Structure P
Amino acid sequence: MAQVRAHRVLPGFGLSMGYTVAYLSLVVLIPLSAVFIRSASLSPDALWAAVTSPRVMASYRLSFGASLLAAAINTVFGFLLAWSLVRYRFPAKRIVDALVDLPFALPTAVAGIALTALYARNGWLGQYLENLGSKLAAALVYLYPGGAWLGPYLEPLSIKVAFTPLGVLVALVFIGLPFVVRTVQPVLDDLDTELEETAASLGARRWQTMRRVVLPTLIPALLTGFALAFARAVGEYGSVIFIAGNLPMVSEITPLIIITKLEQYDYVGATAVAAVMLVVSFVLLFTINGLQSWTDRRVAKVG
């Protein structure tokens, strides 16, 4: 008896996959392949020299190191913020929830200018951070005159944010926080509080409940938020160039190296550096996604 093929209202797998591959090729694959094709015009020695010069290597360390650290910071504090927004009621909660999306809507150049004005030497916070040691010494003498001998040890303390690698980290944390919050928040909304109440009724302490009940469910979402925040931070340019100071070998990020080479009409050198960033970012994201898949399987197996 001949099998009757079921007719579907929506297009089938073949047509859907065809559109998917065509669209993905036009938007992603072809532009990215052009980067590698243009870089291949260099000889192996010239390519190696272009992507491993001391100035470029310093920018790699700053861009990838600051991006990983910023993503890690956002994972921790983004989780705490999402937890507060979901589990607690407090005044101005809707305002705080709306402010989380501000880095999404704010132009990156505006964010960079605002952060620079805030953390510069004469900024609202920068002036106190750079004079932190003298402020602490004065406060110590005021509160406890007998501790004046500690003044010479406290006065050298200062925190300079603007025009340093620390400023790059601050900018990347600012633009990456919403990715973690908005990734974790829906999972927390769907997480049944009865599981926590059951664990508490069985004698589990708060930390045990968090570690054995809540976190295993949230780990895939946290890894996704980490990956999104990292990917956003690696390619960030607008908000960083204002607060970084762009000092070669100190606070110069890799996207700025690429822009500088383009302005100097060194298109092949720019594409070579971009290809390295693309490969490293892909490897890191592939590793994070693999870890996320492994975590999903493990959680499903335990469940």
Structure Q
Amino acid sequence: MNILGIEIGGTKLQLVLGNAHGQIRQRHGLTVQPGAGAAGIRAQMAQTIRALRADAPIAAVGVGFGGPVDWRTGNICRSHQIEGWADFNLAAWLREQTNAVVVVDNDANVAALGEARSGAGAGCDPVFYVTLGSGVGGGLITAGRIYHGAIPGEAEIGHVRLERSGTTVESRCSGWAVDARIRELIRQQPRSRLAQLIGTETRGEARHLGAALAQGDPIAHQLLREMSADLAFGLSHLVHLFHPQVIILGGGLSGVGEPLRLAVAHALRDWVMEAFRPELNVKLSQLGADAVPVGALLLAAAVVKDGDAAQRKI
């Protein structure tokens, strides 16, 4: 059975062909042109889908979309990064393009499903996945299925407040927030190793954080402590409410690797009740950049297997 998995983000567009076990056989990575809007992304997808269908029919399509989605209908509520998605029924459009069953969900939910079934969360229940990218999102998997709250509720860890004035996890731990904090720190210490690694770059500074940490840069370690403490404090509320068996760190910032995992795990112990501390389990994403595409394949496969009932439950 040929399944199409799609990841639609603010800067990234991936289409993969795979099977019901989440195994990717063919991939197409495309660069999003924000100025072209949602119509430009749809044109890119339509062209790629036509080429894929010329080789073999597509039985089902799973989509992880970077923004709020009505998962029951496949209608996009909005994108915070690309114009033209508001109130667009992506599922209906993709059915026209593929003549296949289509299911659409938020990208963090879909990535959580991928990690829970085929990645770092395999064998654990519940599984919570947090993606640290341009924004901060989350997904909760219980009994192998995505947890959906009352519409339009999702596991919005990025919007959890760190204090009453309105500071959120996303405003401190997202890629853009970390980039801004790095710029502030290197203005104070322009001769730091992190400043040398960044040079004249003016965006995406966080990608140099791992190298600066490995070289013992003091301001990189300061930033890691700050970010990890904020993220751990936000996650502590999740632990007290849902007590996940594992928390998985994904997204671009998870590329910092073991220093980030260790710092978050250590800080989290300070914020949770003593009874939960022995059970805390923080892991790095195992699927990495494939978390959403693999989850999309698994999501679509479940709908094909279980029929419409699966679409209401997943």
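Readers should treat all values here as calculations from the given coordinates under stated rules, not as data from a laboratory. Keep in mind the model is a prediction, meaning the values are calculated, not measured. Cβ atoms are built from the backbone, for glycine too; each structure is taken alone.
Which structure, out of P, Q, was Rg and Dmax of the Cα atoms in Å calculated from, if the result is 24.9, 100? Display every interim value, and only then the final one.
On the way: P: 24.9, 100; Q: 19.6, 60.
This value belongs to structure P.
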Structure from which 1.11 was derived, Rg/Rh (Cα atoms, Kirkwood Rh), for residues 46-165 alone, options P, Q: P
Ranking P, Q by mean count of other Cβ atoms within 10 Å over residues 174-181, the structure that comes out highest: P
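Between structures P, Q, where is mean count of other Cβ atoms within 10 Å over residues 94-101 highest?
Max of mean count of other Cβ atoms within 10 Å over residues 94-101: Q.
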If relative contact order in percent (Cα under 8 Å, 6 or more apart) is computed and equals 22, the structure in P, Q: Q
helix-only ellipticity at 222 nm (-39500 (n - 2.57) for each DSSP H run of 4 or more, over all residues; to 500) from the coordinates reads -23000; which among P, Q: P
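Please compute FRET efficiency 1/(1 + (r/R0)^6) of positions 102 and 182 (r between Cβ atoms, R0 = 25 Å, to 0.05) for structures P, Q and give me the label with the greatest value.
Numbers: P: 1.00; Q: 0.05.
With respect to FRET efficiency 1/(1 + (r/R0)^6) of positions 102 and 182 (r between Cβ atoms, R0 = 25 Å, to 0.05), the highest-scoring structure among P, Q is P.
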